[in-house]
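Pasting the structures here.
Every read-out reported here was derived from the displayed coordinates using simple, explicitly stated rules and does not represent laboratory data. None of these values were measured; they are calculated from a predicted model. Cβ atoms are built from the backbone, for glycine too; each structure is taken alone.
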Structure I
Amino acid sequence: MNIRLARESDLPAIIGIYNSTVPSRMVTADTEPVTVESRLAWFREHDPNNRPIWVAEDGGTIMGWLSLSSFYNRPAYNATTEVSIYIAEEYRGKGIGNKLLTKAIYESPQFGITTLLAFIFGHNEPSLHLFRKHNFERWGFLPKVAVLDGIDRDLVILGLRVV
């Protein structure tokens, strides 16, 4: 497995993985699939010099990805980013998320990032477990802030200082 910076040509695979999580109602608050075109600006906003997107690939197959996104888009928060991880269904539970998150934690300081945040649904135990394994702590809890298929869902905010 190789972890590398995402290229724009990877966007269809990135979106395919993202869209595969929509029906589970565990990972994203999107309730319908998104298009590559609708996510092109999002992709281009991720400067590899400070807000990278990394993909995990093997033999040219993208198995998962991680993005570091600006938090709250105000100058005082420049050293804080939101971490998002998405793994293709057939590769979940194989340590790919672990390797991507390890890379993000290790490399964040070189981008001037001191704090990583993760926003995870309270019922997404696999993701909560992954982040807790990397010493993320619960920094916030927003009860019943999302409605998925008529069910109120909680949002857990996990944080980690990396420097």
Structure II
Amino acid sequence: MALNNPGISIAISGELTNALALATADVPLNVKRAMQLASGTGAGKADRIYHGRRTLAASATEDLDLAGVLVDAFGTAITFARIKALLIAAATANTNNVVVGAASSNQWATFLNTTGTMTLRPGAFVGVGTGAADATGYGVTASTGDLLKVANSAGSTSVQYDIVLIGASV
């Protein structure tokens, strides 16, 4: 099974304006970054994708096992060896935050804060791409570094989040 056209992109735009005596000054900003991958397992390639909309009960946590437990859109178990792109988005309707962190000592800690977590408030999202030239990505090591923890920050209501993982099987 081939994974065609995997990639991740982000764009930030805005315009800063200031009314002057005889004119209005403006500074437009358009910053875009994109990473397009080919089908495969080496540098600039990916052959696995997982996506899902998940719900956590009040105060619940879950460890997403990236090596052999998640299933793709066809119901086939996925084993990632490397993650090349990640997107996590907290639902806007959430009351509580979605907390993302490393369940164990692994490469996810390289982009998380000093507590090993990242808090996504309702409606917030984060996307991470490793760069198209990177063959390594974020390594997944079965049984010692294959868990990504996601938690509901409070005990009052459930939370919902979307997740997309793009990676390679070797």
Structure III
Amino acid sequence: MRADFPIRVVAFAPRWREDFARLNLEWLQRWFTVEAVDREVLGDPESHILAAGGRILFALDADECAVGTVALRHEGDGVYELTKMAVAQRLRGSGIGRALMLAALDTFHACSGRELFLESSSKLAPALALYESVGFRHRPAPRPGTHYARADVYMVWEPQAGERR
């Protein structure tokens, strides 16, 4: 199913701050437990993501309502974590996640990133398929430990020559 309205992906603005938390909490509460690290980041994305050079993107519908979001958390030295990706439940499977993913990859390139990784869960088959389709590969954790108790999947972006981003 494709979204039956135009989607526009934009960078973080304070007016969408609450939507960042709302979209992610909706998703987390449906599938997992909201962890302390989630509450910290969602409660203050400016300090936990943006201040260190990270980026937050939003998918907006025709009415300028946020219907999806994704973040790139900068860990330093050109290393970014793709994190906090969420799409409004009623619109999952409509292509919004792919639009956000492609915009995140473009943003990663614009930031001159050198490594992009993510942590996910094996319970999220559609999300894992999306990640694989744009070049994420299953690998051992790129660094020791994990941010999230729910994470049992580690992926690093390694697109193959000619592969569609």
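Annotations for the structure displayed:
- For distance in nm of label points 7 Å out along Cα→Cβ at positions 18 and 50 computed as 2.2, the structure of I, II, III it came from: I
- Answer label among I, II, III for the case where Cα extents along the principal axes in Å, calculated from the coordinates, equals 66, 43, 32: II
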